[in-house]
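What follows is a set of structures for review.
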Structure P
Amino acid sequence: MPGKIADASVVAALAFQEPDAEKAASWLEDGELYAPALLAYELVSVATKKIRRFPEKRGVLMQGLACALAMDFRWTEPDHADVLAIALATGLSAYDASYVSLARSLDAELVSFDKALLAAAKKLAR
């Protein structure tokens, strides 16, 4: 099975039962999942924002975060020099460039709801 790199937009949609949760789940069902450690911090950030906005949902949101962090990811760090090169070449943030770098180095599929991220990754694949 091919590997997949899922960014925070996909994992958060699933973890926090956002409107695209079913689509996110379908993207993640086949293949090994890889992620940079950055993903965990991004998910915590999403949870923090959601809990501040909806404090009455704290328990459910914390449970969603715990489930996301317990997913069977192969935590893998991208090459930081490559991340920098990708960020400079595409205008992506270093955070987003991390996902692109990891997908390229592992020859894995990048899945994201972020159209700009996917477009930059596609541009680099040519």
Structure Q
Amino acid sequence: MGRVLYLDDDESLATLLCQRLERLGHSMQAHSDAARALKAFEQDPNGFDLVLTDMSMPGASGLEFAQEVLKVRPTACVIIATGCQDPNWAQFARSSGVHRVVEKPLQVAVFAEIISGVLSRQTTDR
């Protein structure tokens, strides 16, 4: 199963999603601080199959975080979850190297299904 680095300032959502994904067999490392999450990624950039980040957070946007991750490992699979429904923004994020933009709000179960689907496609593409 997949190893996921998850950044979200909403700790209750992070806890719920991590629990759901761990039950599905994924290994989760959650952070609520972008600098700490980036440091964890930099220490082991090949140790994560997926990087998931919220878009709106205090101190740094999810897109800024994603761009830093992609500087370290340009082939990283990054998903941004956002409440912004502007298709131009989502296209810009994808053109920056982001694998997928997911619109919130989502039920935790749906969110977990999306992530599991992306991870399973990565496994079959290898």
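Since every read-out is calculated from the coordinates, none of them should be taken as a lab result. Values in this document were obtained by computation on a predicted structure and should not be read as measured data. Cβ atoms are built from the backbone, for glycine too; each structure is taken alone.
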> P, Q: which one has P(r) over Cα pairs in 10 Å bins from 0, in percent, as calculated, at 13, 44, 32, 10, 1?
Replying inline: P
> Between structures P, Q, where is relative contact order in percent (Cα under 8 Å, 6 or more apart) highest?
Replying inline: P
> The value 18, 16, 8 for semi-axes √(5λ) of the Cα gyration tensor in Å, for residues 12-59 alone was derived from one model only; which of P, Q is it?
Replying inline: Q
> Once distance in nm of label points 7 Å out along Cα→Cβ at positions 52 and 68 is calculated for every structure in P, Q, which label goes with the largest value?
Replying inline: Q
>> Quick check on the output: -19000 is helix-only ellipticity at 222 nm (-39500 (n - 2.57) for each DSSP H run of 4 or more, over all residues; to 500), derived from one of P, Q. Which one produced it?
In response: P
